[in-house]
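Read-outs throughout are calculated quantities, based only on the coordinates presented, and are distinct from any laboratory measurement. Being a predicted model, the structure only gives us computed values, none of them experimental. Cβ atoms are built from the backbone, for glycine too; each structure is taken alone.
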Structure P
Amino acid sequence: MTTQSNPIRLFVTHIWEESDDYHRVFEYLEAPGKFYYKNTSQPQGKRPLDRESQREDLRRQIAPCEVVIVLSSVYQAAPELTAFQMNFAKAADKPIVALEFFGSSEPLPQAIRDLADEISAWNERDLIDALRRQARHEETTRWDTIEFKLD
């Protein structure tokens, strides 16, 4: 069970910069007020200069997480580096939740589809439910109530 003392540890793909989509993820996670998480990604850190140092830094950030959130916009900006993050997550047995493109009906790249355990729309409830399922195997038992007016 996700609690304040036992938050879900998550990593959000990045290329050492905080994009709009990166910030948006946390706005969505904090909107309901009862979802507890710990962010292991550190995009604000200094980007290592050489490729192997970049990969080592990303491995260090991904290692403690329980689930990886893949931003399609980050993949679009740096496909090779994002693919590395996804492949390391898979090698480390971390589930991947991919987010669709924000505000677009553009399909996700096949490389993301191939590695994602679940694909989520930009919807706070869908995203949080996907994270709970993938990180902790928690099934949400929420139901939508639709009221009908009989005239």
Structure Q
Amino acid sequence: MENKELKEKQKKEAIERLKILQREYKVHPNVLTEFRANETIYYSETLNKFFCGVLYWLANKQEFVDEVRKIEEKQNIFVYHCILNHTEFGDLLTMLYVSSDEEYWQYERKQLIDDGIINAYVCNLDDKYFSEFGGVKINGKNGGLVREY
């Protein structure tokens, strides 16, 4: 399949997942609206236990944009939302993405709805060696998302 065709399919799937995030996790409607309009990606930041799920445009931080583009190109994935956490291990940018493997998309949507678990790439911004792919559990908070684990 041509890369442009795959990217369009991934974008449609990302929209479906953003609809789920809005419906099930009360993510602010602008996240979906602006993604549909011009592929604007938001990130949700947890500053502390009181300020969590705070939304920002990914484009506000060129470092984040660069990390997203690098992993998208390298792994043929499509990122649609990020979560920023400040931890004892460093600042972690969790990238929610659509893979290039369509046969898993329906299962991944179901897992997101039923369990709040979704595939992500977690980029350790302070030490790239500790970046990895895996499943993360999310929840909605203050119009954005928080990563539970």
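Can you spot which of P, Q the value 1.00 was calculated from, given it is FRET efficiency 1/(1 + (r/R0)^6) of positions 20 and 124 (r between Cβ atoms, R0 = 30 Å, to 0.05)? Mind dumping the intermediate values first?
Details: P: 1.00; Q: 0.65.
Traced to structure P.
Where does the value 14.0 come from, among P, Q, when mean count of other Cβ atoms within 10 Å over residues 68-75 is the thing being computed? Show your work: numbers first, answer last.
Working: P: 23.5; Q: 14.0.
This figure was derived from Q.
Matching task: 43, 34, 27 is the computed value of Cα extents along the principal axes in Å. Pick the structure from P, Q. Present the calculation step by step, with values, prior to reporting the outcome.
Numbers: P: 68, 38, 25; Q: 43, 34, 27.
Answer by label: Q.
Thinking of P, Q, which structure, once Rg and Dmax of the Cα atoms in Å, for residues 44-83 alone is computed, gives back 10.8, 27? All intermediate terms of the calculation are to be shown ahead of the outcome.
Values: P: 10.8, 27; Q: 11.9, 36.
Attributed to the structure labelled P.
Out of P, Q, which structure matches 12.4, 37 when Rg and Dmax of the Cα atoms in Å, for residues 28-99 alone is calculated?
Numbers: P: 12.9, 40; Q: 12.4, 37.
The correct label is Q.
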